[in-house]
Structure I
Amino acid sequence: MLRLFYKSLLLVLLMLTALPLSTLAQESKVPDYSTTPRSQVPEQYKWKIEDIYATKADWDKDKQESVNLLKQVDALQKDWTTSAKKMLAMFQLNDLLNQKVTRLYEYAGHQYNMEMSNSAFAVMKGEVQSLWVEVSAKFVFLQDDLLKVKPETIKEYLAQEKGLADYKFTIEQILRAKEHILPAEQQKIVSLTGLYSSNTSEAFNLLNNVDIPNMEVTLSDGKKVTLNYTNYSYYRAAKEPGDRSLVMNTFWKNHKKYENTLASLMDAQMKMHLFDAKVGKYTTCLQARLYGDNIDTSVYYNLIKYVKQNLEPFHRYLKLKKELLKLDKFRYEDVYASAVKSVDKVFSFDEAKDLVYKSLIPLGSDYKSKLDEAFSNRWIDIYPNKDKESGAYSSGIYKVHPFVKMNFNGDYDAVSTLIHELGHSMHSYYTFSTQPYANSSYTTFIAEIASTFNESMLINYMADNEKDDLFKLYLLDNYVDGARGTIYRQALFAEFELAMHTRVEEGKSLTPNWLDSTYLALTREYYGHDKGVTQVDDYIQNEWGAIPHFFMNYYVFQYSTGMIASMALSDNVLSKKDKALERYITLLKSGASDYPVTLLKNAGVDMNSPEPYKAAFARLDKIVTEMEQLVKKLKSEGKL
């Protein structure tokens, strides 16, 4: 899951499931500190947290300074728009408080994530979160006051005060949205919906994760398994086809018992989105969601159109998976099964680092120098330790540097995760080194591009240099399956979400029957049910009822567009297209200095055109073709 807090709190976070260290890894290349107290882990394996604050006393001091700064806001608020100098002072105070609170939070949060049993760090986090609420509430007047200033006056201010140039784009965004912003008193009333607006998603999550009873199944080996979501996710990939079918059918048929409640919650959420759109005077919910980032709705429609026009590589991959699994019929429950025999290959962290460097050679010496800083100056917390949070993330701090949390276990996924998170880190580092704070927070639409770009570079290097054909097949399968989940599956979700919003915009309600039939039809279309590619049985019609992203208002499409854009960008760099590298690095430096679609277009990827889709699907087609050739070769050699 990607969590992003912009302007106020920048936290680029990709949580990944932590895997246990293999016996081989423990005995050879990868040290095991998973049960070791944090204090006993060698310093060279831990990030340098003192780069944020040298001591807790420094943290306390900065927290008090933030409280003191907050007290200055009321006095400055009264006439802050009456001169260019006063306007600049208010913007700078806002920035300073945001930076301080972010830094305070990151220090406490990082410490807590390393030792989740340490209540002192939990208390520190809570203190900063409370402070942040105060900061946010204190500056609510900014937008409303700015809209009251005449455009010609703002133009004069920008000419008079050079420092306001840092805020020109921020001001432009606010003024652009003027017709959709309510008067202050009305906005206060609308803001009161925040008292209950999250209740539907909270109820949805509680129902899915707590209240729905977990069924028990007996697998083919006699093992009894309780199907909570964690076990469901694990055993749906079971080796035996009968176990996969049993797990998925049991889980979703049990889910169907609660679809009336789930449908009611989904209906309420879509209607809340419709309420917000109408209050903001937008034509549709989609327009309301994309307007702030100045993304034309055609970008959303194009994603669905071009993905559906390019299902053929995906269907070939599924057919190849059927062949590798030696199945007479490929069913939806076989999608998650591992089709390629895992090769017992373990990478030390130094070997992973070497692969990162080699894969990213095409990005040039300046990019390498920034990687050197990450590895040499302890930006990375490498191994699991006792009470350390699972997963991985990259989190950037303005005027400090990014921090990368890993739980490195030596498998290929850990290598891929490392290069992914370093993509986020280099994006943050380039942006923070180039942009003023006001423009330093890149949008969600851009966020996953640098990370998946690096993954594309890694698979390209590995495919060109790996000598073990079976492991190479495993790597390619790993990458294409990632594209299945990130491009095709998220596009399916995006189309379903569009259908839900359209229905409530037509004045209709989301009933269980409509949700089931619509979701099932889309799943069958994307997975090639009618073409004999994948048999999608009725049970999967309830899958919509366990996807929390639908409560995030047109969020999922950005997973697809991000990966498609990154594949097109990496293809440009690898093919040495004219100024491709220079334009990509410029994108990394751009932060939020312009609208995301414009920034991408400047980098050579126009999301309003079919070109990036052609490049991405051509890459996928090439990889699937290579997989088909490898399978043929390995079979002829008796290795499959």
Structure II
Amino acid sequence: MSILNAENLGLSFGAFDLFQGISVNIADDSKIGLIGPNGVGKTSLLLILAGLNPPNTGQVTIARGRRLGYLRQEAMETFADRGNTVYEEMQTVFTNLQELEDRLHVLEAQMGAGDASAEVLEEYGNLQESFSHSGGYDVDLRIQQTLDGLGLGKKHWHMPLSHLSGGQKTRALLARLLLEKPDLLMLDEPTNHLDIEAVEWLEHTLGEWDGAVLITSHDRYFLDHTVNTIWDMTRSGIESYTGGYNAYLNERMVRWEYIQRVYEEEKTRMLNEADFIQRNWVRASTHARALGVLRRLSRDISIVQTYGLMALRGDMKWIETGLSSDRPLDPISALRAVNAITLPVHRPPRIKPRLVDGGMSGTIVTRAKSVTIGFPGHTLFNVRDLELRRGECAALIGPNGSGKTTFLRTMLGELPPLAGQVELGSSLKIGYFAQAHDTLDPAHTVMEELTSHRAMDDGPARAYLAQYLFQEEDTNKPVKALSGGERARLALAILALDGANFLVLDEPTNHLDIPAQEALQEVLEDFSGTILLVSHDRYLIDRLASQIWELREGKLDVFKGTYRDFVLRRPASGRARAILPPQRPQMRLDSYAARKKAEALSQVEGRIQEKESEVQRLYSAIQQASEKQAFEKARQLSDQLAAAQAALDQYMEEWERLAQ
């Protein structure tokens, strides 16, 4: 059953159409990730679906009695008129339960005073059952677990809402929404103000969410662990893909290549037919054949103009289209119509960074021994021993404010350590990407900032900036007027131009949309030098890192291995529960029932391993088929992959049922 249905939505600003013709449906159990380049209209669409803004065209229908909850990307104005503390605000979600509890206390007082009439006992019994069924006895526990999970621990509970920072207000609003349990939870960039532990807690919570979820996010790892459908929004509309983010990547490439092939084949055929008509139209002996070809071509053009190019490969019969074939186009109009047919898929523009080779560095790039990081009079953390060698990638992770940027500046020699020794290797050419982009001069234009780093003529400079999506008018923008994403793209352009063999990257994907993140990831994967990466982007860390340097409780621990291995082996924290492969529960095997349960678990785990291997094999096969342009085979393999994934999901559900 559907919670929400939207038909033919359109939004315009004057003569500019942000989007048109969007129709979507959200079912009871939908878990949807909405992605797309910055500026395509994702937030505007969410506001329309949430009923907060009207569309110019189309309508949104919400099923009777269903509730929507919406988290804005920024919540600075949230709670502006509220005088509650954080904890009191969470309690407002349960006002009805508080009223029930107050009435129960009144009845208890009456009974304590000797009034045990049948009416009082009956009312008390009914109210107590309703209170218990609605979770009244668990309210404080739910509030405390939710606040703690989102990083609003006890020290924040009695803080007035007006004293919270913007990020804390967003977390408080998210906590209240989760406690309200709406039928459809709509979240706009929910991970922006969360540390990794809070994000992992939210992943686990959404994984167990009973209702529907619609999330827009640039966090690819988060999407891969919370949604089972991707809506890819472009200027052409929304394409739906089954599966998480990784499944979407594979299926998107298969679809793009198939559509490209259909476009090339069909347009070539139609141009050949138009050419045949031109050459044979005036010949008496072949005019009848040319007229027949023209009738067929006119029908195909009508189908393309009405239903799109891909309808030519569908099962639609001509009579089902409702189009008339009585009056074919004239030969010239037919040729013009064929030439006007364009590729029916919109690939968003992508930045095209290309790092200049900085030559080979020494074997040891950097090392630290018994180092204390901080400022005079203020210690941040201690480092016992670490070493980074040529070609490795170390990812530095830890809570916000723990000193990661200070550590980078110390490793680069910009700040002295409070104690110990930091060494940089030989033949290093360092490329540093600062999180705040404070190396950019706000008084410069984009063009001036680029040419201050490398002397370039106007033409080559504009061509180079175009690779980073700065078009003609953008090159004259002052740096101080750029958005966060634009500043990040400009900093990347300068970093790529300078060349390096040791990249020090402080939150390089902040403010970048997913297409830009993908492009940057491809470049870094091909980089032959050494990388020291500070990032909350777990997807990027998972793809690049060979070491994990974790800041926790005043010290830096080194884990040599991938991020996935790190997550699997680290001890679980009090509030964060990462999404991991299932672990078998401990149980006593001194009963027949327990032994049978253990045997059943073992069998299901074996099936899970088999299906995981099959899914992995099919992913690889699809990639190989795509590379060989075997599109039909890729489509068949995609169907097999969907079936294997569905079977794996069933086995996982069975495992969870047995494990409880």
Structure III
Amino acid sequence: MNRLLWQPSEETKNRANMTRFMRFVNERYRLSCSEYDELYRWSIENIPELWAAVWDFTGIEASRGYDRVVDDLGKFPGAMWFEGARLNFARNLLRYSDDHPALIFKGEGDLAASMTYAELHGAVARLAKSLRAMGVKPSDRVVAYMPNLMETVIAMLAATSIGAIWSSCATDLGVNAVLDRFGQIEPRVLFTVDGYLYKGKAFSSLENAGAIARGLPSLRKVIVIRYLGTKADIGQIPHAVFWDDFMEGGVAPGIDFEQLPFSHPAVVMFSSGTTGKPKCIVQSAGGLLLNQRKELMLHADLKREDRIMYMTTCSWMMWNWMVSALGIGATVVLYEGNAMHPDEYAMFRLIENEKISVFGTSATFINQCRRQGLEPGERFDLSSLREMCQTGSPLSAEGFEYVYRAIKRDLHFNSISGGTDINGCFAIGCPLVPVLAGELQRWGLGMKMKCYSAEGRPVADEVGELVCESPAPSMPLYFWNDPDGRKYREAYFGTYPGTWRHGDYVMVHSDTGGITFYGRSDALLKPSGVRIGTAEIYNVIESIEGIADSVAVGQEWKGDQRVILFVKLANGHCLTDDLKRKISTALRERASPRHVPAEIIEVSDIPYTHNGKKVEVAITAVLHGKPVLNRDALANPQSLDHYVGLAAVLQRE
């Protein structure tokens, strides 16, 4: 059993929204649930009743109620949710219109701004009126090539208030990567920006914006925000107009929130695109509202007095998740720039100054802080911080322990895992149960999750495939340009028909109820047929002095597979025979002899997606002489060049 790191107090449990929800369910359905695990079991055995209770408890606003919760849970995929209901996505995020802070923006340097709910309501109203005046209507696509600004949030809310379909990419994506995404959905309007700041340097976005606009013949308007404050020339961007000139002036009008079916498309999300052109994942307004309201209010215990901030760009689903906190009336803190500028304590200084209570980040950031030996708990007043969320890639038990040792001891560490595919979580935290090192606390309510063995049977206490055995409202409606649904079915249902295979490698602990994640199953290692998750190797390697980063892949070799470990060294360190022995010994003793790599090779860089995930599959392709289909999907595509040279050497050995 992993080490206990945090136990919720009775006061924490009594104040939790999850406790109030349990009482609500008990009263409505004449139950006697007293623990989360009892509530969870009920939720997956009574899925329609669970989602009906979430609808009412979280206050979903609809102009017309639903006729039934779901038509047939056996239609997977294809179940229809909340038929008959009419609602609007933006209306549910703008349920408040008062002087409570809605958005606080902090950028690199002295850039800062804020907006109340009343001011946000007015800004959305003016922009929505201007969009309607130019002819934007329900189901039109409105997209953004934007940093994490308040204007990005306003644009999303204005578009979805009309019933337009929203999609966004951050300005760190290159032109081809953006066109691979937006080109598939033929947008009518593009929001963009004159530039952005990163590590104290200003970068213009106008050349990229112009190339993107010229590559999207469907565009009728490009709206440019002045972020850098320069007198930018937008003459080379087709159909371009500045935000201030486009925005309806005068007194803010009322917002005409288009009332649409629960299943009306609200958002198109994109897969990472590391194995080909990104998949266009279409998600419903109602499904996103309901699931994210459940996760934020119940699992993250978010309340109106909270201030929530997630380290994210608007390319990542966590941006959507964070912005949905507006529907609870909380204050959303937006940060734009490098997380360690002007120094490595920038995020903790932000927590102190803005009194952030819920802070979200990645395993990459936590490990970076840990490797640098940061002790933010000693240097900053983090008394406002009551919860820390983490996702993106698996975090080791040592990473969990670092949070409690160096950041804050009395803290709900909410490690979550789900995906862009559902714009939400399968495994998530719960304020009613303990936090154990290296374990995500529980499955989310209503998510009928299992771990399958290689033979396709449910197992516990052994590593296997993460699957979901029943539909949920935020699962994709469909993929764009996939009229017969073939791509959708192949993506999730090709391995186990009627069961969603998510592509993660996990273990369910029968003694604790927690879940450990071991990485993506497409990066699974199989030396001598033994299945190894890459996170099992990284969890050991990250604690070895001198190793800044690492990536493990499997190479087909003499009728079997061997493990190749690439290491990026910390400054001042060399890959000596002694360090190689230290790595091999640590893996043998702390994992198993099967985890010991056949080769340990130094590299200058490791490929990552723009969302901070290692891309083992791209390196594997290079080692086997296969093309990397979409280098633009990587944050650092030039890193692959080094592996091309290594591939020939490894094939000869």
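Numbers at a glance
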item	result
Structure (I, II, III) behind the derived value 48 of percent of Cα pairs over 19 Å apart, for residues 367-470 alone	I
Entry that produces 0.55 once FRET efficiency 1/(1 + (r/R0)^6) of positions 55 and 303 (r between Cβ atoms, R0 = 30 Å, to 0.05) is calculated, selected from I, II, III	II
Identity of the structure behind 24.1, 74 (criterion: Rg and Dmax of the Cα atoms in Å, calculated), options I, II, III	III
At a computed -18500 (helix-only ellipticity at 222 nm (-39500 (n - 2.57) for each DSSP H run of 4 or more, over all residues; to 500)), which of I, II, III	I
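The numbers here are math on the coordinates, done by the rules we state, and not lab data. The model shown is predicted, which means the values in this text are computed figures rather than measured ones. Cβ atoms are built from the backbone, for glycine too; each structure is taken alone.
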